[in-house]
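Got some structures for you, see below.
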Structure I
Amino acid sequence: MSKASDNKKSFMREWGWFIIAIIGIFLFKEYLYAPILVQGDSMDSTLKNNDLMILDKVSKNDLNRFDIVVIRYDKKYLIKRVIALPGETIEYKDNTLYINKEKIEEPFLPQGTVTQDFYKEFEIPENCYFVMGDNRMISYDSRKLGCFDKSKIDGKTNLVLFPFDRFGTKK
């Protein structure tokens, strides 16, 4: 056996597990789950600025009304709530959400939350989602940015890891 072959085997024995672990962590973070930091107050009071959460990338193909999602927008991430799904018609009238002309309750909103009325109903295009922040007075969301294509949604999030006094799932 050559000296080079022995050195290669020794390197792999000592560092192989480390290299495999780094590759595994990268793949895990890239395709399955990743940490995400809430930046801003647009989801207040459900989420707070600087909450550290887990982004579930696997779930991006199973989006439902009121899921909290992470959206790639203009080289940053937005964390918002899905309000209307592809093909649905949305309208806000008298501070009430209507989907396909049916009144929909929003139990996650704090009492007294005001949502600006939409002056006409409109249909959500295919593969697009209408999203809003829970802090309706300051949230920069689909009301100004339009609907978001599914390809811009990285996944769902609802588990706060830190700070520890806020640990747990948020609805």
Structure II
Amino acid sequence: MKNRKRNQKGFSLIELLIVVSIILIIAAIAIPNLLQARVAANEASAVASLRTINTAMLTYQNSYPDVGYAPSIAALGGSTCDTPDQNGACIIDNVLSSGTKSGFGFTVTQVGSGPPYYQYLTAAVPVSNGGNRSFCSTQDGVVYYDPTGSAIPDQNTCLALTPLQ
């Protein structure tokens, strides 16, 4: 009987518990960092998307001067790009023109009376824990941010926020 116990191979229960506890400690350290990295990536994507929308708005205004800036984010996209028009200019991709990308909701609002419209507000607000801050931009091309992540209702509110450096 003594020889049989010496020849057994494997781990004891205590050794397995130690390994499992070490894995849990590493996971407890890594998961918050992973979530922070995801939020930072989503926010960087939102800022890049706002810059894309700003460029698309200039292209739209040059293509359709009788309208001015696009009336909505959907007008910058389009499903049938064989013949782009002012309702579907096919300037940005369909994911962004759907209004939601990388945990942020995007909106475009015309400001002032028109057409043609010479001012606009575009905003990116986090949805489903996509980020901590909300972002906005106007025809000046500067991206502003709100550290609270709340919705940005109008152009004056946007312009009163801190510019992104």
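The numbers here are math on the coordinates, done by the rules we state, and not lab data. Remember, it's a predicted structure, so these values are computed and weren't measured experimentally. Cβ atoms are built from the backbone, for glycine too; each structure is taken alone.
With respect to percent of Cα pairs over 17 Å apart, for residues 51-98 alone, the largest value across structures I, II is given by I.
Out of I, II, which one gives -6500 for helix-only ellipticity at 222 nm (-39500 (n - 2.57) for each DSSP H run of 4 or more, over all residues; to 500) as computed from the coordinates? So the calculation was done on I. 0.65 is what came out when FRET efficiency 1/(1 + (r/R0)^6) of positions 43 and 67 (r between Cβ atoms, R0 = 35 Å, to 0.05) was calculated for one structure; which of I, II is it? Answer by label: II.
Hey, Rg and Dmax of the Cα atoms in Å derived from one of I, II reads 25.3, 96; which structure? It traces back to II.
Computing relative contact order in percent (Cα under 8 Å, 6 or more apart) across structures I, II gives 17 for structure II. Each of structures I, II was scored by Rg/Rh (Cα atoms, Kirkwood Rh), for residues 19-82 alone; the highest score is held by II.
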